[in-house]
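These notes open a run of structures that come right after.
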Structure P
Amino acid sequence: MSILVNKDSRVCVQGITGREGMTRARLMTEYGTSVVAGVTPGKGGQEVLDVPVFDTMFEAMAATKDQGGIDISVLFIPAPLVKSAAIEAIEAGVKFLVIVPDRVPIWDVMEIADAAKEYEASFLGPNTLGCLSVDQAVLGMMGGTARSAKDFFKPGKVGVSSRSGGITSSIAYYLSKAGIGLTTICHVGGDVIIGLPHSEVVKRFQEDPETEVIVMFGEIGTSQEERVADLMMKKEVTKPVVAYIGGKGAKEGTRFSHAGAIIEGGKGTREGKIQALKAAGAHLVEDFVDIPKVTSEVLKSLEKPE
């Protein structure tokens, strides 16, 4: 089992006729993702990579209804248009969205979140590379190309949740290189307000029978990591968590990499996150290069003696 997406998930790409949408749709289809439709207003009737294109999400949903409809929509469109496109997808009945673009206005994200709550949907991002369930499917731009994703990421028992796009791929690569297989790799997004923060992704890993260990890359800013620690303290997350918190040299007012990683008013500090996670029983890694080593040790500790 994989979280968020699997080989049976039926996916639509909003913005599929654009350069980025077309490139990433190729990545997704070549990896094995079931892309059943694309949407670009004014481009209905075309095909991209043998995928039919529609003018609206409602048309795409209606056209695919007899085959199972659309489970997921991935957005590759300009940031100012994200709100209308995302809400259209939600109102059309899509239950999970991956919002790739960055610089989506905060108020727009808040309106998307309200719509998602009303229609019992969820979304990843904005400002995300997406997610990849190994040997199942990929959403967004994780892995770069289908060939590299297949070569780099190997199946196993470890789930990865990260606040940095580049680090998400790096952790997954180094874990696989060390012989540690993966279930799902997820970049939660780099903005201040996002759909699925660490805590929500970690809860899904907790429910996944194939994930035995969770590796989390955290950063300064927001309270995402503290919320994971809280779940661990409440025993709502009982699987081992291996955590690395970036931003060692950051001081108040410093922005670390992207909008969501900034210390303000003494909140969101690296030290505070580390203390909370240690108190909750997480395995804290001080040096990034030691993530595979610590993860391997945790996996070995879970092995049942013969």
Structure Q
Amino acid sequence: MNYEKLKTFMIVAEKRSFSEAAKLLYVTQPTITAQIKSLEEELNTKLFERTTKKVELTQSAKILMKYAREMIRLNDMAHKEIMRIEDTVYGELSMGCSFTIGEYILPEFLKIFKGMYPLIQMEVDITNSNNIVSNIKDQRIDVGLIETPIDDPDVIVEPIMEDELILIASSSYLPKQDMKVSLEKLKQLPLIVREKGSGTRAVVNQYLKQAGLTESDLNIVMELGSTEAIKAVVEAGLGVSIISRSAIKKEQELNVLTAHLIQNISFYRFFYIAYGRNQVLKSTTEIFIEELKKMASKAELQIS
């Protein structure tokens, strides 16, 4: 049986949708239909019952699913073994990165990684943590780097490096003696936050909740979809924000943004690496994970 047809069959079966499979595989729906029809003809059986509202698996499809998953896994493992004996690492690697990691941590790592493995072609999508986990489950990407530990049975999430969040303001916004801001003062300050679904926002809310505060206690004046946008608005004096310390290194050197601690709260978190639990990782993915762990453990990436 053809490998691509089996992959198509598995995605249609898992998503219960021909149109969703077409989106995930970046092909037209008629292409999906033709591949499934060809597979049905090869097996001399019907795999799906289609109505206007849903797609149901036949008994034959349920049997095929069990074997197709193993066949795909064995094919991927064979490919990896062959790459190892060739002693040349090449191939593609697609990843998703949450905004803070993608904008301030990943570039330094990629410079080192590409120097070591120049034949690996990389594609990076910078988006929020929720989208990354969804893309891993849909097999749109091979691996993700996220800012919050997401509990999902289909995804393995491992801590990779530590980060600190701090309160930032423009250099003239808060008095110099206010290097530590009280919780009462924090509730009064105009606060600029990341969008819902952001790992940074989730971590901030977690620590504030432990301190007895919720978002409704805060004076949130704006939601923005990127750390760069937040820094620009804070620099303009429109409010304060809580973001990664690693994101304001240049602004601190230029004395346009200042970092402040919040009394009785320390915002520490881990960055995490995420990948599919039931997927055979490609050689390029395994190498990427291994090298990232090495560099993080050696502190070659300075994140604080």
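Laboratory data are not the source of any read-out in this text; all were calculated from the coordinates shown. Just so you know, these numbers come straight off a predicted model, no measurement behind them. Cβ atoms are built from the backbone, for glycine too; each structure is taken alone.
The table for this structure:
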{"quantity": "Structure from which 78, 49, 30 was derived, Cα extents along the principal axes in Å, options P, Q", "calculated": "Q"}
{"quantity": "Test item: helix-only ellipticity at 222 nm (-39500 (n - 2.57) for each DSSP H run of 4 or more, over all residues; to 500) calculated as -11000, pick one of P, Q", "calculated": "P"}
{"quantity": "Per relative contact order in percent (Cα under 8 Å, 6 or more apart), the highest-valued of structures P, Q", "calculated": "Q"}
{"quantity": "Cα Rg over 2.2 N^0.38 Å, for residues 216-295 alone - highest-scoring structure of P, Q", "calculated": "Q"}
{"quantity": "Among P, Q, structure where mean projected area of the Cα convex hull in nm², for residues 96-247 alone as derived comes to 10.5", "calculated": "Q"}
{"quantity": "Structure responsible for 0.70, with FRET efficiency 1/(1 + (r/R0)^6) of positions 144 and 168 (r between Cβ atoms, R0 = 30 Å, to 0.05) calculated and labels P, Q on offer", "calculated": "Q"}
{"quantity": "Top of P, Q by distance in nm of label points 7 Å out along Cα→Cβ at positions 272 and 288, largest first", "calculated": "P"}
